[in-house]
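These notes open a run of structures that come right after.
None of the figures in this text is laboratory data; all of them are computed from the coordinates on show. Remember, predicted model here, so these are calculated numbers, not experimental data. Cβ atoms are built from the backbone, for glycine too; each structure is taken alone.
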Structure I
Amino acid sequence: MKILTAIALIAAVAVVPAAPAAAACTWRVTPLPVPAPAKYSYAVAHGVAASGASIVGHVVRADGSGWDAVLWRNGILEVLPKPPFKGEGSNRAFIVNDQGVIAGVWWGDVNDPVRAWRYRNGVYEILPMPSWTMGISLAGINGAGDIIGGAHSILGNSEGLLWKAATPGYTSLGSSIMPVGIDDSGRIVLNTRVIVNPDGSRITLPRPVFMRLYDRGRILTEDLDRNTVVEWNISGQVVREFAGTFPHAVTTAGVMVAIQPGAARTVAVRNGSAWEQFASRISSAEGITETNVIVANFDHDGTVQTEPVAGTWLRGC
């Protein structure tokens, strides 16, 4: 955190007393609302739209039978209906765009062990996947509702996938390739350091970095040898680099959530060129809005025995 010190003005005949130090700025949490405790025990956040109007995640059933997908729209909690599958199961919402389109994953019985879905205007659309799929990961959604993610097999095989909102089926992005972000133009950034432009042309980042995220025109990576965060633009050029790790949320203006070096590996915010700490310990940030509201899961009771719960952070001084 920045510490602002008062400056004493010294005159020839008198010394003016120093003004009191200004209050330090920090990020303080407000827990997100949860349903009635008789049915659910706690809530977990997974994603937030850039505007901040929609946050998605899941709530854990109090009887231990699983979890249900939820949407916080302008702070009002809604439990999403069960997807159109037979039998019991669990549902999680992972990503959402500013148009209110949500994507998530259902875990069911042996007939439908795992399925990905798109939810818009109150209707579920089940996303197709390779026949061998035993696990699904979702990495991003754009304004059109195009979704990127990956299919995973029990043998460790994986395949990157693109589900276009306007067309049925899916497009393979390649074996053992995972996307890290997609924008409204259809540009996709892959974990192989490749930028796939809308016209099909490709740019490869010219440096061995670990890919973390592509969001709002910013590509966030780590140089594991130098312990630095390296940000790139869509032309494959370095924008900034500084000591740190795990960059995983960023605004259009460049406010970034990452791990500050030498700070016990706790998540912090790089606001301009300075780091600012959170007022409570959080596991990771699930996203940041264009108005600098951070969505994350945090240690609400000071113990590691209980699960982190969902909250939002605002900066105050």
Structure II
Amino acid sequence: MAKTTRLYAPQTINDATTNGGRITHLPITKTANGYGNIPATNGAERAAGKMVVRKIFVKCLDLTIATQCAMGLRITPSSDTKAYIVPATQRDTVATMGTRKYAGGLLNTAVADTDTSIIVDFESGMGALLPVQVGDTLMIWDGLASVALGSVVVDAVSWAADVATIGLTAAIGTAFAAGAFVSSVLVDIDNCNARADSYDKASLVGSTFDEINYPILVDRVGTDEETITLTVLDGSTYSVLSDTRGSLANGQFATDYEYTHPDLSASCFVIPAAAWGGVHTAGEALQFQIHPAAVPIYIVYIVAVGATESACENVALQTWLEGA
């Protein structure tokens, strides 16, 4: 079965700390100045230097269960630029983004399949950012071969400026020539699957809700990032409130409740009638969150002061999706 990743933009795209937020259904246009992508660099920006941060959601499609999704970067085409990945959350913005960085480089010297260490040349200034750390997974690939995801793990690393000497937990398993791409990769095993969680049943008194045996159903295509609040209206009916869409249609305890994403024509969530029990009293409330099958990351792109006109906005994100 084909396994597909597609890139989607967040709610807010700007150069301020409000940049980011939750996933939208709007695809990123993979060209300079394209929607949600890194904008082209003009002459004044090359002279002064610039840093651009863009939040991206890597949506994981065309499988039933994703076991993991990994993301890494190739080096940028110009010596005047560099780029790295920072992990994100489903709702954060630049104001609260993390500091751990992942990046790519080039294999300094050829390696044999039995080698347990490699030397990698990273972009200028990357050594100070420590984009490879003990415990990291590496991906190594060229036009002919690649290693299996998860088979190359770092157990030691030392830096000499922007050159990393990396010890591995086991033999690399594949021979590569100098110049092969090497990237520390961000491996995600949670966000690559849609899910419902954060059930808050504190205000339920007579009503019961069994999310263990009858969990909220979510969808790989239609589920997005929302907090849903259900409030009992009477013995047969409850209201449904989304923190992003406002009031939705009321639900009936005796019937499965399904909300269909209005832009994607796919199920967003289903509340099984079988999950409900007890005696329903007006005013009781149940809250839960739903999350999309999309891995959130930040890509940070830096143009050096005095960059030449050949500096290019080509930041190559590589994704590896596994599952069934």
Legend entry - Computed 12.3, 36 for Rg and Dmax of the Cα atoms in Å, for residues 149-212 alone - originating structure among I, II: I
Inset, instruction - Could you tell me which structure in I, II was used to calculate relative contact order in percent (Cα under 8 Å, 6 or more apart) as 14? - result: I
Legend entry - Test item: mean count of other Cβ atoms within 10 Å over residues 157-164 calculated as 20.2, pick one of I, II: I
Inset, instruction - Rank structures I, II by distance in nm of label points 7 Å out along Cα→Cβ at positions 125 and 261 and report only the one at the top, that is, the highest. - result: I
Inset, instruction - For structures I, II, calculate percent of Cα pairs over 26 Å apart and state which one comes out highest. - result: II
Inset, instruction - Assign the value 0.00, calculated as FRET efficiency 1/(1 + (r/R0)^6) of positions 253 and 309 (r between Cβ atoms, R0 = 35 Å, to 0.05), to the correct structure from I, II. - result: II
